[in-house]
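Each value in this text was obtained by applying a stated rule to the coordinates, not by laboratory testing. Given the structure is predicted, the values throughout are model-derived calculations rather than measurements. Cβ atoms are built from the backbone, for glycine too; each structure is taken alone.
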Structure 1
Amino acid sequence: MSRTGEEGWERAIAGQLAAGLPVSDARFDRLLPAGLARLAGLHFTPVAVAVRAAAWLTAGGAGEVADLGAGAGKFCLVGAATTPARFTGLEVRAGLVRVARELARRLDLPRAQFVQADLRTAPLGRYGAFYLYDPFSESAAEEDERLDPWIPTTDREADVTTLLSRLEAAPAGSRLAMFCGLGGPEPRGWRLALRQPVNERGDLLDGWVKD
């Protein structure tokens, strides 16, 4: 297939999402390098969940949404394709940031941008909405189920507590969406406004609003 043909196929995915048409995870994940595509079902937000979460987050009026632990950028790419907002993915691993930036270029989604950053210290004040898909769980996975087999083991409970304490400083009216929870305490100062099962397993998409 020619490079032009490849780009036509890739950009058609963004066009279908923008038009409200369903795109399967199997099709979307073909965009990823093979090693990441193999693990996408474990670590990356399903397309249908990303569409719901992005719509709910931006319905509160946020002009920019932060994905805290963006991986290869799937949530931000879907959000940028389906809403008018800007989506910024914060990810500590430079290799995944490079993959995400390349996907944004290939899909022609300039409102999806990606920054190498540590969630425990990255500035969060500019964002009006946040998305979380358990960003600290990977280090506890089996080595062959990690995106990066050399990711250091960290204190997940402490990392979750640190991140949630930082989100307490978000201004009133900010929105926070969490897929599958965090395996930790509920965010303090936030009111649960949405709880939806999103698949047959009963995984939940929760939406919180800052009081």
Structure 2
Amino acid sequence: MPILKEREKKIIAEKLSRSMENNVRLIVFTQDFECEYCATNRELMEDLASLSDKIKLEVFDFEKDYEKAQKLGVDKIPATAVFGVREYGIRFFGVPIGYEFPALIDTIIDASRGTTKLQPTIKEKIKSIKEPVHIQVFVTPTCPYCPRAVRIAHQLAIENEFIRADMIEAIEFPQLANKYDVMAVPKTIINDVISFEGALPEQHFVEYIFSAIKPDRTINYR
């Protein structure tokens, strides 16, 4: 059953046609049991794939294809990985609907281009990052500020191969939200050592990353 309405499909198809440059792979992990939101996520991604011949959909069973899931760092479902000309380390855990849906579309476009609209100074600054950085951004579909945090995280992942970034839908993964004491969204966790709430500007976000990988560093927003 299609998730998107016909009017929405037309608008999205036009935007994708106008903006995408190269093919993008949406790699979806799902299963037919004990996964309340898996069917919805798969249907949403099928709808998207039908709107552009540059979107290639691959669907895997989380249990049967567990080795592939492990290789891609997928440890929960529903999950969607977005690949462009390379593996960008972009993950959506949970269904990216509500306010998160436009962020998904923009991320797909960025992945097709292999570049982002981050400030040039930010791009230059993160070039020095040469060690693994794992960003987890907890969101809810009704949070209007969450997409900004997710977009920055995913753009950073596109710009630096050492960064991987997850959107995590807090309502769908309550145990994980409890683990990280998610009381308000967006909440961002970096390398399990630093966290902050709110949709911060790019430069502030990046300062938290450097603080996570260099604990003695003082956060400087300038």
Exercise. Give the label, chosen from 1, 2, of the structure having the highest value of distance in nm of label points 7 Å out along Cα→Cβ at positions 123 and 171.
Key: 2
Exercise. Out of 1, 2, choose the structure whose coordinates give distance in nm of label points 7 Å out along Cα→Cβ at positions 43 and 203 equal to 4.6 when calculated.
Key: 2
